[in-house]
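Throughout, read-outs are computed from the coordinates displayed, never taken from laboratory work. Note that the coordinates shown come from a computational prediction; the quantities given were computed from them, not determined experimentally. Cβ atoms are built from the backbone, for glycine too; each structure is taken alone.
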Structure 1
Amino acid sequence: MKPTTGYGANKRGIPLRNDLPHHDMTGGNHWAGDLIKYQNTNNQLRLGGDMSDIQIAATDAGMARAEKMLTQAASLTVNGFTLKVTNLTGHKLITGYPEGRRMWLNIKWYDESGVLLVNDGEYGPIGVTVINPKDEAEVEVHSILDLDGPNTKIYEAHYGITQEWAAKLIAINPAYADMVVSYDRETGAVDYILQNVANQDLGTSHESLHFALNDTVIKDNRIPPYGMNYNEARRRNVIPVPSDQYGDPSTDDDYNYFDAITLNPPLNASYATIELLYQGTSWEYIQFLVNANKGENIFLGQEGTNLLEAWLNTGMAKPFVMASTTWGTAPVSPQMVVGVNSIQSGLYSGKGKNITFSATNIFTAGDDVTILGQVMEENDLPLAGATVTIMISGPESASLTGMSDENGVAELTWQTQSPKRKGTGGTISGDYTATTSDVVADGYSWDGVQTSVDFTLE
């Protein structure tokens with residue numbers, strides 16, 4: 001709660017203070033607002049729905065506050081080969097409901113010519129496809145590519161079930177023996193069941209995302225806050241796991257409120273960009289909730305599927321950049337130029353493998369307006385892996401971002417909203433323009449040409 005100037009009460013004689021705590025407990029889950037709005041539009045909100053324009057605006061404001069809070073939560077500094085991640089909050093970094101939440105370092109190493117050598121903590125497609133419940137299309141999910149790599153630094157809390165507790169649960173109800181404890185993140189196959197845990201050696205445990213059943217902390221490397229005392233942390237059962245992290249204090253000493261990391265540049269690296277990323281809901285957690293929900297509860301039976309649908313169609317809880325810095329000497333600026341030489345609008349129709357794209361410039365409120373942009377090098381060859389930003393302007397505005405595929409085609413979708421039952425709300429009809437506003441690619445610079453296409457929303 002940041003100090004601000006104000007009055008502590010609306011009574012006479014209350015002094016004006018410059019250290020009044022600002023009670024904004026928004027937290028960092030900036031994706032939750034997109035989830036709520038998507039499920040509202042698709043009639044999937046439980047105990048809610050038919051949100052008013054004021055409620056939607058309040059949700060957007062909450063998302064903006066969450067993103068601002070994330071940018072104020074940590075700092076990155078580099079001194080030689082030491083990277084320091086400092087916790088600027090009054091709680092562990094990260095905090096809150098830990099399942100699915102994580103913060104990590106994405107370090108991209110370049111040589112002196114600007115060629116990317118290594119991408120530590122890379123986030124992107126992991127080769128796993130799922131069926132989108134919305135349109136039955138195959139979608140490749142995104143996650144951290146190498147969760148266990150030696151240079152992958154992830155801040156998170158992992159909980160689990162002990163052998164003793166597993167045995168006791170099965171003794172209480174033998175049906176618990178077949179309960180799935182974990183799934184393979186790539187195949188979705190059952191990885192471990194409760195009986196496997198009970199059969200382990202005494203004193204062991206197994207990681208699990210069963211929040212209500214977990215009884216032990218397997219890992220907790222979240223960065224302590226300033227002044228977190230060992231004795232107090234032990235009394236509250238919040239010491240790091242393992243406990244000798246962050247200064248290894250004893251008795252009445254405090255933990256470090258920062259993490260000092262020794263950088264490991266690859267051979268020929270001269271420069272690195274470093275980002276501290278936050279994700280509120282990971283693929284691994286979504287997968288667990290979908291697979292563990294067997295649809296046996298009449299009221300909540302479809303919530304796993306609904307959550308997967310919302311996650312897939314709102315950017316997969318795209319990681320947010322909390323802080324950034326650099327290491328080394330910046331590479332030579334590239335001479336290659338890249339640009340978007342064509343752009344068109346259209347609609348997808350059909351299901352499964354029969355989905356087709358039809359170019360059009362006339363849409364109906366509620367359509368998913370798809371914009372295709374062709375990214376080309378200056379030698380007229382298509383460029384893959386370029387991040388394209390397109391601005392929608394008209395009665396309403398939006399910013400869309402997508403990456404070009406192996407054919408150089410970047411596909412971006414603007415999800416418009418249909419009016420409510422009474423004809424109110426929805427995306428405003430009228431004439432719109434989609435314009436290229438930026439193209440970013442390693443080793444290239446954008447030519448600055450703002451290619452555009454006009455379309456109408458009826």
Structure 2
Amino acid sequence: MDSFFEYLSGFFETTVFLYGTSLLVLYAILAVLSFLNIRLFLKKESYTDYSVIVASPLAPGVSVVAPAFNEGVTIISNVRSLLTLDYPKFEIIIINDGSTDDTLQKLVDEFALIKVDYAYDAKLMSKPVRGIYKSTNDAYAKLIVVDKENGKAKADAVNAGINVCSFPYFLCTDVDCILHEATLQKLIKPIMEDDVNRVIATGATLRLSNSCEVDGGVITKIRAPRPLLARFQEMEYIRAFVLGKMGWSYINAVPNVSGGLGMFDKEIAVRAGGYDAASFGEDMELMMRMNRYTRENKIPSAIRYIPITLCWTEGPTTLKIFMRQRTRWGRGLIQLMVAHRKMMFNSRYGRVGMLIFPYNFFFELLAPLVEFLGILYYLYLIFFGNVNWPYAIILLVFVYTYSVMISTLAVLWDQLTFQYYKTWGDVVRICAMVFIEMLIYHPLIVIFALRGYLFFLTNRKHSWGNMQRQGFKQAQPTKVTTPTT
């Protein structure tokens with residue numbers, strides 16, 4: 001029996017060592033690829049004249065799709081913000097997803113809306129549409145409001161919005177997100193300039209609007225979030241987008257596009273079946289099916305990311321809301337892996353099957369499980385006095401130092417390149433989170449992910465719940481510009 005436990009112990013330690021080493025090497029590779037991709041992006045930006053895109057009659061039309069449920073408090077400022085987007089050909093489609101407050105009535109009153117006869121083509125499944133509204137005021141000609149029964153999922157509302165879209169591309173966002181005025185110009189550019197692949201989706205960096213100053217739906221001053229939990233999320237977002245997704249984009253292997261900001265090829269999205277209202281990770285699930293569709297139909301395709309921040313969203317500031325969010329993400333990930341398991345190491349699906357899916361499985365899905373089992377194992381070793389303390393301490397210091405280095409590199413690279421924060425005090429506040437992430441924030445991520453897995457395995461009911469928005473700090477308007485050099 002002792003020999004069996006020795007064998008099991010040796011196997012576990014070797015497996016965890018190889019797993020951890022692979023993960024560290026992967027992060028280093030992504031950092032290098034991100035550096036190369038951002039350099040390439042900046043080079044292209046230096047000679048790009050966006051006024052040509054804005055003035056061009058050949059620029060593809062874009063439909064901006066934003067679901068709203070019980071957003072009566074902020075819906076008017078949110079819609080006015082979307083209407084300030086600077087692009088030659090676009091429309092704003094707000095989906096009132098069965099709100100029980102005065103969301104619809106406020107829209108009707110503010111924008112002089114009337115119900116119109118509209119040829120609603122239900123290409124994608126959603127709850128029934130009760131009416132479609134347009135304004136009698138030409139100033140709001142770009143605005144369309146869809147009133148539908150509540151579908152209990154953002155995906156159901158977005159599908160209804162896509163059915164109304166009149167343009168070949170749609171931008172999916174949340175109605176409470178604040179978009180930069182040049183968002184459509186920036187996201188359409190990778191689509192227009194690729195002559196080899198059909199770019200089926202583009203995305204950009206997201207940041208938290210917590211503690212930022214906002215006036216009239218426009219960010220006037222960018223600040224690092226003051227609440228500790230939101231500051232951890234800001235650091236995590238910068239690392240994930242600037243280092244992670246920019247690295248994957250360099251080799252055309254982006255795992256997914258954020259649900260808060262993503263531009264999609266409408267035809268491919270519809271042919272792939274649209275959003276799945278039953279999915280807890282609808283944004284990633286849609287990208288997986290769009291990838292599958294293009295591979296199965298032999299369509300050369302690509303997903304692109306750009307490193308500039310175009311969207312600010314309010315992150316959870318309470319542990320309860322944060323737990324709901326990350327539990328849902330964890331449940332959505334395991335649901336996705338099970339639903340599309342046939343893609344694993346399937347060369348038919350190219351990089352998706354041979355790289356993206358295995359990465360998501362081994363280093364996203366299994367990571368919380370490996371960490372949890374590792375903690376239990378070390379507790380067992382401590383209890384029986386079998387810990388090699390010098391080796392354990394050296395390993396812990398190495399992993400901690402490496403984690404701090406990678407995260408700090410992402411934050412500093414982002415700041416030195418784009419200078420979103422106007423004071424180095426904000427940069428220091430974000431970097432400080434790196435040093436305590438492993439002690440406070442990361443354990444929460446692991447616990448909530450495992451909670452999501454458990455909910456999936458037990459088929460427990462789970463929903464987003466009330467986000468309980470805190471709102472924005474108002475300020476005198478100052479135009480925010482996106483750095484291009």
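A value of 23.1, 82 for Rg and Dmax of the Cα atoms in Å, calculated from one of 1, 2, originates in structure 2.
From 1, 2, which structure was relative contact order in percent (Cα under 8 Å, 6 or more apart) = 18 calculated on? The structure behind it is 2. If Cα extents along the principal axes in Å, for residues 24-63 alone computes to 47, 26, 9, which of 1, 2 did it come from? It traces back to 2.
In this comparison of 1, 2, the computed figure -15500 for helix-only ellipticity at 222 nm (-39500 (n - 2.57) for each DSSP H run of 4 or more, over all residues; to 500) is attributed to 2. Once distance in nm of label points 7 Å out along Cα→Cβ at positions 40 and 368 is evaluated on every structure in 1, 2, the highest one turns out to be 2.
So distance in nm of label points 7 Å out along Cα→Cβ at positions 200 and 296, computed for just one structure, reads 2.4; which one of 1, 2 is that? Comparing all candidates, it corresponds to 1.
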